[in-house]
Structure 1
Amino acid sequence: MNIRPAPAARSWSRTVLAVASAATLAACSVGPAYQRASAPTPPAYKEAASGWLPAAPADALDRGDWWTLFGDAELNRLVPQVEVSNQNVAFAVASYAQAQALVRVQRAAFFPGVNLSGGATRSGGGDGGAGARATANNFQLGLGASWEPDVWGRLGLAVSGALASAQASEADLAAARLSAQALLATDYFALREADAEAALLRSTVEGYERALKITQNGYDAGIVAKTDVLQAQTTLANARADLAALIGQRAQLEHAIAVLIGQAPGTFSLASAQWSMTVPAVPLGVPSTLLQRRPDIASAERSVAAANAQIGIQRSAYFPSFSLSGSYGFASSRVGDLFNASSSLWSIGLSVAQTIFDAGATRARVAGAEAARDAAIAHYRQTVLSAFQAVEDQLSTARAQSEQEALRRQASADADLIEQQLLNRYRAGQVGYTDVVTAQASALSARRTLVQLVNSRQASAIALIQALGGGWHASDGPSIETP
């Protein structure tokens, strides 16, 4: 059955649609045009100006898997597990999905809402006498629609704001992922340093045990004093205590790694292995690229864009709102007559609403949105400054550690030589055992300091990679198109 609306309905439809089309075509956004906030950007990194940094391929970080620069197979196996198992990253993933869903919710407002309704009622009255009213039935079926044209750009601004918030959430996800990866790499190399230091202490303990035996033999022979034996015992006990403390520290690092990859510490273990002491050369690039490579900077900048959109949304309250509505349906007392042309009902209309007086509430909301935008800009600029500080700090630390390593190696070698020479002279009766103990303590301290310095250099390289954004780029992630 082909049921057509009455001529009057068609005339009203054309009129209302023409008005709505003209209003939509003439729509203009009342929000301020967004411009990226300025931020102080130096032409070059000051701490890299001396030219001490080794050359590195420019794409070393762009490949994404920055941890492979350290050349450790076990680390390469562990870090990808952060992506799928770390609960902080999982939280950020869920937050990003929520932000994407909000964008789709805002986009839906561009389209009309359509609803289908139906009902059936039965009514009657009277006391059953001669004047009783007959029982009546009423059946209804209708299709309704409503649409709010985006005359002042409010809906578009809402979508733009939600999109910017989603992009900020995407950057937060990248920051959470990078933070977990960097922490895992730092803890992993700290564990390997603990393994190397423990092996050093075990070797030292064996040497101290031999020295104690020699001293005990000398005491038994009556050629050395009891104090020499006591000093040898003290030195050995201290070394054993340091080894026990180091084993406990290694266990805690192992537990931390387990949590970072989403495992219970009781079910995870990491066997001792050869420590890759590689300290990779990290490419810096120019400082301006940091604005795109740091996810926290990208998140702060997108937050400014979202706050800027809120200003336009609040300003739209100064202007009237338009709404189109229409319905078409049927009503009849009998189901069989429900779809007859004589039972059809229709309506179409255009409504306009304008706030006349709100005691300055709209003006206050606009001022609040502008203040929120200014606060977001200040946060963005502070984030940029902090990012440059982090890079400069890590560069200065890396330079100092690089200079220290050669000196520490020389100091350790010299201390080992002094220890051996004094031990030989003690056996010959030329020096007291106090000199030997002092030399042993100095040699052990020099060895441990050298091992710790190598680990510190690796940790600084990881921190520098993190400060540079870890190879992430603001355009890497998926985009959400605005209609």
Structure 2
Amino acid sequence: MKYAEIKNFIGGKYVSSSSNKTMDIISPLDGTLLSKVPLSNNEDLNIAVVAAQKAFETWSKTSIKERVQIFYRYRALLEKNMLELSQLVQEENGKTLDEARAEVEKSIELTEFACSLPQLIGGEILEVSKGVECRTDFCPIGVVASIVPFNFPSMVPNWTIPNALALGNTMILKPSEIVPLSSIKIAELLKEAGLPDGVLNIVNGDREIVEAICDHSGIEAVSFVGSTKIAKVVYARASASFKRVLALGGAKNHLIVLPDAHPTMTATNVTASMSGCAGQRCMAASAMVAVGNVDHIIEQICAEAKKVIPGENLGAVISQTAKERIENYITEAEAQGAKILVDGRNTIVKGKEKGTYVGPTVIDFVTPEMSVAKEEIFGPVISIMRAKTVDEALTIENNNQYGNAAAVFTQDGGMARYIIEHASAGMIGVNIGVPVPREPFSFGGWNDSKFGVGDLTGKSSIEFWTKLKKTTTKWNAQAKTNWMS
């Protein structure tokens, strides 16, 4: 075992779980046993909530100018520890080192935004009548919880931690039980940066802890990132406990390719979107709608896909179970009449035979009713559907239950605008395969890709992580009164 057995992080120190259940942490790169993680129980959560409640008493009364100083120092520590953080992501998730580094760089950007929050939450004040003022203040909610997935062990925790804490809340973080190492390192760096004990607490575990978080009366708000199936459950269960909830689910992102699209730019973007992070991201290109004759672009996509080599510039998928599930989708599509142009099944990387790799896969002549066209595959696979017109392509996109992202590849500005206006997705790209907004713009989809109001990142996150206090004051008793005073 490469690393010491994981413990929970509560009140600024490592705490053993009261549960005797553990799970092995296996690297998808080569099958190495990295560590063991506790599958904590409700008793562990109670201890963490008490620690967070105690810390909230002081932390919430600390000025935001003081709170963000910690995140300035945290940002510097992320830079200083870039290599170690990137290697942890690579080991536990299976990404390439370059992808892992990009994830940590995004974490730095997210932290920079949190540092800007004092300039964004000044509130408002107005003399509404002679001697009468109204003002607003953004106040922290209390103890909040963040439940994060396996696919971005560093970035997604940093979607919530800097903003939620800088705004005065204290937090229970529940990492994916598959990739807990990065979250522990994040907690260590925040403590080094001066974060008071109990402001951030980590409780490791599986479904039992997720359910306990949803039910716990001491937790005021819950954020979740994961599959749509679980996002719906978390949203319904936590809302039933009268919590504020924002749950981000899965995706089936459609790239609409028009005949006038720039061939090289389109092929490289589509391939990178499909295969980046081994396709294990909710912004991955999973479905392409070819409008008219774009065979020359499809040929170039196939050529680009063949340059993506597992174990070199393509990372592993998270587990053997995931590998089998992804390959089953490909096999099913082939049996249903789709044509496999590039086949990534049965991939074995020399020297890493116990790793779990799926090669880039391009499937043509997919029809909308096939599973590969409808369901989130979460692997380096793109399904190509054919459409005669843009409106037919938009019908395919609109009929998809998800609404995270969509993109169009064209050199026609008017056609791009038409697709932007008619695509049913929260994030749109024009000649961009992964249309992730950069800070301060927020991340969030539509339809079955998001449950709740607002977004977790950017300016929209302020409303989720705070509550608004409205104050009306009158000091001048001699002032002439009217209906407003």
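Read the figures in this text as sums done on the coordinates, not as results from a lab. Everything numeric here is computed off the predicted structure, so don't read it as measured data. Cβ atoms are built from the backbone, for glycine too; each structure is taken alone.
Which structure, out of 1, 2, was distance in nm of label points 7 Å out along Cα→Cβ at positions 269 and 381 derived from, given a value of 2.5? If you can, show how the numbers build up before the last one.
Working: 1: 5.7; 2: 2.5.
The value was obtained from structure 2.
For Cα Rg over 2.2 N^0.38 Å, for residues 173-436 alone, which of the structures 1, 2 scores highest?
Details: 1: 2.06; 2: 1.11.
Checked 1, 2; max of Cα Rg over 2.2 N^0.38 Å, for residues 173-436 alone sits with 1.
Taking distance in nm of label points 7 Å out along Cα→Cβ at positions 45 and 69 as the criterion, which structure among 1, 2 has the greatest value? Mind showing how you got there, number by number?
Numbers: 1: 0.9; 2: 3.6.
Greatest value across 1, 2: structure 2.
Thinking of 1, 2, which structure, once FRET efficiency 1/(1 + (r/R0)^6) of positions 309 and 341 (r between Cβ atoms, R0 = 41 Å, to 0.05) is computed, gives back 1.00?
On the way: 1: 0.25; 2: 1.00.
Label of the originating structure: 2.
Using helix-only ellipticity at 222 nm (-39500 (n - 2.57) for each DSSP H run of 4 or more, over all residues; to 500) as the calculated read-out, with -21000 as its value, let me know the right label among 1, 2.
Details: 1: -21000; 2: -11500.
Derived from the structure labelled 1.
Out of 1, 2, which has the highest value for distance in nm of label points 7 Å out along Cα→Cβ at positions 165 and 389?
Working: 1: 3.0; 2: 5.5.
Structure 2 comes out on top.
Which of 1, 2 yields 4.0 for distance in nm of label points 7 Å out along Cα→Cβ at positions 229 and 413, as computed?
On the way: 1: 4.0; 2: 4.6.
Here the read-out was taken from 1.
Here Cα extents along the principal axes in Å has been calculated and equals 137, 63, 45, so which of 1, 2 was it run on? It would help to have the intermediate numbers written out before the result.
On the way: 1: 137, 63, 45; 2: 80, 60, 41.
Going through each structure in turn, the value belongs to 1.
Quick check on the output: 26 is relative contact order in percent (Cα under 8 Å, 6 or more apart), derived from one of 1, 2. Which one produced it?
Values: 1: 26; 2: 18.
Considering all the candidates, the number was obtained from 1.
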